[in-house]
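Read-outs: derived from the displayed coordinates by stated rules, not from any lab. Treat the numbers as computed from the prediction; the structure is a model and nothing was measured. Cβ atoms are built from the backbone, for glycine too; each structure is taken alone.
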Structure P
Amino acid sequence: MLLAAGRGERMRPLTDACPKPLLRVGGRMLIEWHLLALARAGIVDVVVNHAHLGAQVEQALGDGARWKLRIRYSAEGEALETAGGIARALPMLGEGPFLVAASDVHTDFDYSRAVEAGRRMRADDLLAWCLLVPNPPHHPSGDFALRDGRLLADGEPKLTFSGIGVYRAALFDKLDPSRKAPLAPLLRAAAAEGRAGAARHDGRWIDVGTPQRLAALDAQLQSRDP
């Protein structure tokens with residue numbers, strides 16, 4: 001599942017007329033970088049949620065055939081936040097494990113690692129697996145700690161949640177799929193029960209949250225050799 005329902009307030013005025021996932025960087029839509037990475041990892045079935053200017057998202061991506069994917073859509077009307085959006089889409093996602101990624105980050109993470117994490121989740125009876133990254137300048141305090149492959153709500157050093165995770169439907173079974181709900185409390189609860197795994201990614205990861213970061217990333221990608 002690719003998360004594409006946010007309003008992108010920090011990215012205004014660019015997102016006043018264009019959904020944030022469709023903004024272009026390095027010659028591609030932000031969300032397209034993820035679609036290509038999913039295809040490389042052998043992931044074929046994709047759910048995209050949307051709210052703000054959602055018709056544009058469906059028109060731009062279509063059925064996913066151009067990336068050799070099968071895309072379906074979970075329309076929210078009003079954005080339901082991360083956990084609420086996942087809960088709404090559960091009928092299309094199944095019991096899991098399923099991968100969820102924020103479409104407004106840019107990363108070189110290999111999604112085949114998430115596929116392998118899903119296999120381990122079944123064996124270890126985990127509800128969640130999260131990818132953590134070194135803390136960026138705009139989020140120096142981090143979110144979670146990592147120890148022996150497990151996610152910890154407390155402890156040091158803290159790392160930043162990347163917006164990329166693998167989950168099972170049971171993590172969301174108490175949520176009303178029509179109501180907004182954040183993801184962090186569910187992850188903290190699973191971590192407290194010892195049922196959340198994690199790994200660290202030290203490669204490229206950029207939260208493309210502002211026009212300035214978008215412009216800087218675009219310049220970086222455009223300057224690369226073909």
Structure Q
Amino acid sequence: MRFQKPLSAFTLIELLVVIAIIAILAAILFPVIMRAREAAKASACASNIRNLALAVDLYQTDHDGRFPLAAYAEGASFKLWHDMTDPYLNNKQVWHCPSSTVSKADANGAITSHYGYNALYLTTIALDFSNAQQHTAFQTSDIANPSETVLFIEAKSSVPNSWCGDDGKFLLPPSQPDTDCWGRPNPVHMEKTNVAFIDMHVKRLDPKAYYEGRTPPDEFFDRQ
């Protein structure tokens with residue numbers, strides 16, 4: 001009778017070598033996988049911000065070419081710019097960016113947006129919202145260079161623990177100080193943000209390219 005020779009087992013050194021190889025491969029592949037996941041999220045955010053820009057364009061068609069107001073009182077609550085544009089998309093999911101850690105609701109529990117609106121230049125709203133019932137909105141024809149003027153940016157609150165919440169749905173231009181209820185760019189895509197310009201094109205940019213150290217400081221925000 002012939003007996004089959006038993007298979008030799010891994011030695012401890014061989015097992016450690018295999019584990020080391022797996023660890024090296026994981027260390028190489030993990031950042032690649034994470035970058036791919038983030039790229040997919042960034043693309044989803046870009047699609048959302050582009051849809052918001054489209055909603056503004058459709059809104060303007062029905063409102064003499066004017067941008068949405070920042071906000072106004074309606075009964076006991078406020079109607080905000082994203083509420084005004086929502087009927088043109090009827091999809092509140094586009095208000096949010098999958099990469100953002102900002103809450104999906106404001107301090108009052110209402111659904112909010114992860115995107116900041118350039119309201120200080122596109123409307124006459126005051127920083128303290130004191131003229132919310134009387135402020136007006138500008139038209140695209142009032143903007144000297146729509147392709148280089150910001151409409152929306154991924155944003156977060158400029159003030160920690162703001163009484164409005166952690167969102168930045170009203171975007172501060174660079175020249176303005178941090179203020180409750182107003183936001184700054186939120187570079188969640190490998191230190192970049194998606195930016196929608198008034199002509200509706202979208203770019204993923206480092207804030208240094210449009211927000212920091214510019215001359216004049218509001219170069220990409222004002223109407224000139």
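Among candidates P, Q, the computation of mean count of other Cβ atoms within 10 Å over residues 53-60 that gave 16.0 used structure P. Among candidates P, Q, the computation of relative contact order in percent (Cα under 8 Å, 6 or more apart) that gave 19 used structure Q. Suppose you compute semi-axes √(5λ) of the Cα gyration tensor in Å for every structure in P, Q: which one lands on 26, 21, 17? Label of the originating structure: P.
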